[in-house]
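Read-outs throughout are calculated quantities, based only on the coordinates presented, and are distinct from any laboratory measurement. This is a predicted model, so every value here is computed, not measured.
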Structure P
Amino acid sequence: MVQLGFKTDPGKIRSVNEDALFVMPKQNVYIVADGVGGHNAGEMASRTAVSEIAEFIEKTPIDKSWDTSMLKQYFETCFSQVNADVYEASRNQAAYRGMATTAVLLYVSGKHAFIVNVGDSRAYLVRDGVIRQVTEDHTIVSQMLREGSITKQEALSHPMNNMITRALGGEAAVRPDFYDLDLKRKDIILLCTDGLYSEVQDEQIMDILSSDRSMHDACSELIKLANSNEGKDNITAVCVRI
């Protein structure tokens, strides 16, 4: 059993929300995406991605007996097909030229979680009063951090902070990252876009998620806090409590 909350908001500055989310409680699948591209292209990219991922799962249901390697192959196929569709639309339709999108997906099966990620939308795990970023950002700044060429403090205000290196539709082929977690009772997994974590510190996120709030109220509070700062970007959060 899980408790679920989700919410998306355009933020205080942008008129269009290029984030998208899709929840599939029966399948225990939850998806968040953040589109990039001019005009309505980013919005189109994120909505195409989440709806096509959901359609793939509906048409080809996940078998609960699958092990990690089979799940990885399944989601590789899914993300590859979605990537091809977004990429083709970005190349062949002038209105959507250059569009792409991040995507982070959570699948929960009993005491086990499987996470798939492309781009810089994140998955966090909150357990026993500690918050941990599970996914790794596919950004230039994140790569520079791993190489040791900049510090964490420099990364916060780096001019290329939002430049992603991997996205659905960005290139003809895509390589998602996969994460495999053993879950405990009361664990909370948060999926979110950069509009949340760039405005709200990890400790603040943990405090809100560790309170007695429902997951729905926690999502609302996270978005309210992001907007009470600068709210520069679209903000999306999906919270799942085990």
Structure Q
Amino acid sequence: MSDRIKKSGDKDRKTVALAGDARAIQHLKDSIKRGRSWYISLLEAMRLWKSSAEIYRGEHYTYLIGGEAFDWLRLAERLCEEVRRDIPEDELVNLLFFDRPPVEITDAEFKRLLGPAKYRAYLNYLYGVLTEQALILSAIYEIRKGSICPLKPDDEAEKAFKRIYGSGRSILLHEFQKENKYAYRKSLTLGQWKEFTYWLFRYRVKHSEKPKVASDTRKALTLMHRRMSGRVI
């Protein structure tokens, strides 16, 4: 009985999600046809979107990493496929590859268009994935500058992980895959790497002293700011 109820509940949630996704796509198309900014229309469509992941045209798309972090550019990529002919190619490339929107809006407006729930999940992605990636890069740069002899990339990564998390990358990757019941693989897809990175963020927050967490986060944010401003590292 309980299995049938669970399956019924899963089916109902999937139906609701698909209906929400369809509304999001239709809103995007209708809004652009009315002459509204495709970018603003896109953010509104994201608010309506329900599925956390899907397989579209044979490709797996994950939008909610670790059940908490909203990869908004991945969803932007998916939704823009529905209206690709209506979007200038240069504007689309700038958004998807360089995170440069065609129109500037305030953070408050971005939050309003996405909706509170997705905005919170977006912040989780910003700090849990992008900032964590920057922290790892920052540690690699420090190790590279302090090394007398050049190190192999894998050796740099191992040292960086030990400096940040207290364990090497291979050990943490195995722990991540074991915890999530994934088959052990050394190589990861981009989506798997993002999921691993978010897991690392939660691992660091859980196992590090609060002052170190704050210090590491400031270091990562500084690097992100320097890279976005085009300054040399």
Structure R
Amino acid sequence: MQSKNKFESIKIQVKAVELLRLAKEDYSYQELMKITGIPITVLNRYIKGHILPSPDRAAFIISAIEKKIDLSKYIKDKIIFDKGGFLDHTKIIGDTLLLRHVSSYVMKILAGKRISKVLTVAVDGIPLAAHIANAFDVPFVYAKKEKEVGVSSFIEESYALQGIGMQVSLYLPKGLIEKKDSVLITDDVIRSGEQLRALINIVKKIGAEVAAIFILITIGNRWRKEIEGYPVYSLVELSE
């Protein structure tokens, strides 16, 4: 029991340091000192990893910084659109520090819901799903757009891409999700919603429950008609 309490304390201490590092992207040391009341020299040692704050001070830092951090702003700042209008979010899905705090946000908004599995689509959805699953301490699984060599049986779901007329299939190895599961479906970006509907259909074919859907970035509103009736959460909403 004592070792468990110590582990939980260390988690809080580490989270406080990570929040300070994230906040440092937008705030100067002088501003962080005003927010936390902690001297700049001490903040510098925390952020550089030289020391950890005490558990009590860590809890205070988390409370103070979370009031100032706007995760949606951090995400928007890392979004790039090329000349063709296509979204490039590689700076987001590769930012492990940011994704850890997104996963903490997801835990808060879904507090009280039973989550036993996290489901997404390879490949861009994997980093986000892995962080969220780790936060909930549950397995994450992902469907692929091709059959994996060595796997004998799959749950398959196909959908047509709007405006292109191309049919795509998703494959999830059987047994990764069971009827008893309550599944959180996640994805990094959604525009039209067909892929998300396919993930919902995979869960329904298995007989499991869709607990909720979390999308990091939504574009427009076309996707909404594909997933009516399910609780959907997102951090960033962009116009079409």
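Please state which of the structures P, Q, R yields 24, 23, 17 when semi-axes √(5λ) of the Cα gyration tensor in Å is computed from it.
P
Comparing relative contact order in percent (Cα under 8 Å, 6 or more apart) across P, Q, R, which structure shows the greatest value?
Between P, Q, R, the highest calculated value is found for P.
For helix-only ellipticity at 222 nm (-39500 (n - 2.57) for each DSSP H run of 4 or more, over all residues; to 500), the calculated result is -22000, so let me know which of P, Q, R that is.
Matching structure: Q.
On volume of the Cα convex hull per residue in Å³, for residues 61-188 alone, which of the structures labelled P, Q, R is highest? Please report the intermediate quantities before stating the final value.
Working: P: 138; Q: 165; R: 148.
Largest one: structure Q.
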